[in-house]
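What follows draws every value from the coordinates through simple rules; no lab data is involved. In this text the structure is predicted, and so the values were computed from the model without any measurement. Cβ atoms are built from the backbone, for glycine too; each structure is taken alone.
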Structure I
């Protein structure tokens, strides 16, 4: 059945390509200008043929637990994996050969994490989306851990339920280390009861989306790296090359993470069926939002509810490319889920506030800049008081090079998107966010409140852009 689905999709794609052959050059120019695609995305990524069963990362067990105080240990280490053609390749991973375990944290917990660098190069441990102090805890480029060294961080979990992630952040080396395998998921739970699927790897599935190019069966970042954007031709999910998902006929929850270095995913299902958006980067929406398409820029997350009760084979798509074939077993499970998820509101009436901070983003092939300059670790670019809400305006400038989409990320906070080019944001941007993809020519206004103090990064989350300095830093003070 899955092969039949792929054949139908491939034939449809071929027919569409033939019909649109005269438009290809024009479309590539539009894509380059408007940033809705990189010029070679469609030509690079191939269909996921569904050759291996999808597996799921283990849940990290604590070293110790004493009431509300829980301790974990996490090690960045070298490993080996066999991905294609029986060839063993060198990799990086957390507590294993490739990628890392899922950390389950609960709001109100006092968390201690022992961080060990077992690599041969410096690294950091950045907690993407976690509201923690802007010191070594956040794990930005200042918080370097040298090879052979163990550092310990402590924090109290203060935010609502959300799907976050962790990855390295050493200046100039982030893209390579993530590409080689350093990334993992972090779940926050709270005491709010939500009527949604929550049985891990049964009806609640982590989906870490990544694209890779294998060189003679090996992951060799240096051989494929591109400062503009490193794109792959092979789909990898949860560290499995070209996987398929098998599940019962029931509503399922997909926790989607765009863990790619650069690729923006334009997601839908092969049968165009609707799904419910439950949560964005920082947690649940107030109520589900029905949609048929979802854009997920690098670093962004989304939780969706997909009703497979009466669905046979289907596929998650990126444009017309199969990302994840999904097979259903025919075993029906009756389930009804309510619509109440959360109660979040803007902290103040920000819709009438004027921006106090303006960030420009530019660069497509070279010179990736924020406010016309590159990162300087000795320079404080912005300052903001803890607990005070300010409006930032992020503008993606079209210059003589052209332009491309840039996912804009702020460390240590979750923000609200107020408007896009003066209009109310669509449903996919109405929840809490820590990363927002800004298209060329767009001006996006966001309401930003920091709840901790320290030095935080803000940057483009295309990792190659970040590595060459498309990043600034903000000091948050009392």
Structure II
């Protein structure tokens, strides 16, 4: 090829080396004069090979990719901010989903318990420590993202609260409960997403399952707040009057994503904004186990508040007393449970097929535990009651009835627990159970040793009948030691 040929016909000779920057990054360079395409796209200094670039520029280009960029960004060929100890991109990537971490933490705990139970072996670690790293990671992410309020972060906080209760970290759980309440208020999930409850309006609104998930999340926060508050107003952050959503639907409608109308927390009431023609004749048919549990929790809040304010309450033997009203409300709730929620062999068999034995047991021991809390006014020597009632001699029969009813519900708790134990550890997975079983044992032993004459034949027969229940409770508490930190000291 001669020099007389036009410039357009000359063949461009490539060095096959590229600029120093592309060579350091190990990518192909187009060797474009002035600045190659890769360096221009990434905003890098293009130090061409053999162009006589100064040593300072070459060192600067080398530092940009070799020293400033982290390994992850170099491997992914992504622009790196060069921040230490981790760049912005890597930090954002490291802050993963807290919900995933806390689910893994709970899953690791129950997997370890299931492994020990099914194979009858002892693991080298405590099952309570199985998912500790994931739980710590989830909490760090939640606290680092307190300004990013989202439904997923709230779900993670609710599950983390349950996990901390299991580990006995009650101070941490107490603080997490306040976070869940405030996040729920900030997200306004205490209100229906829209007036289109049946999802009939065309548009890009959330699906029926998404709306139902929001409702269930709000009710989870309500339960958490109720159990933490324990009837003390200053510890309660969620007011029932502010919850303007309907109760959760049954599992069938939720699984099939079928929108439906249920009642609100107030029995017999539905959402006020619903048109009359949309109101179903029997909304309870669409309500599941969780809906009835929530109504019981609402009554339990009243019972605990009553126990904390006995000094201003009417005498319990009066027909119009708060005690009589709460007792009637609890019994009415229990007597009107649907057939598929009653504690019968048929219901237990059905719930076993759907893996809901634990939920059914939780529903019933919640009732009996609340009845024990209400009837504790008859045993001031067992509980530290503030301003306990003084029963005159003419009310001795009423007092004896209180004590026997208290004993009966404590024994019912033991019966439910013995049935739950037959179905494996998943049936006793509720974090409330250790306290419930401990109270059951305490009440039964107090009644047998302090409230009846042990020399009577009837008392001896009752004692022989009750002692196996106490032993079953202690056995259950020992089994629960791998799931709840509180079960260890309570089983001794």
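For structures I, II, calculate relative contact order in percent (Cα under 8 Å, 6 or more apart) and state which one comes out highest. The maximum falls on structure I. In this comparison of I, II, the computed figure -2500 for helix-only ellipticity at 222 nm (-39500 (n - 2.57) for each DSSP H run of 4 or more, over all residues; to 500) is attributed to I.
The value 60, 57, 47 for Cα extents along the principal axes in Å was derived from one model only; which of I, II is it? The value was obtained from structure I. In terms of distance in nm of label points 7 Å out along Cα→Cβ at positions 150 and 366, the structure with the greatest value among I, II is I.
As an exercise: mean count of other Cβ atoms within 10 Å over residues 238-245, calculated from one structure in I, II, equals 15.1. Which structure is it? Only one of I, II returns 15.1 for mean count of other Cβ atoms within 10 Å over residues 238-245, namely II.
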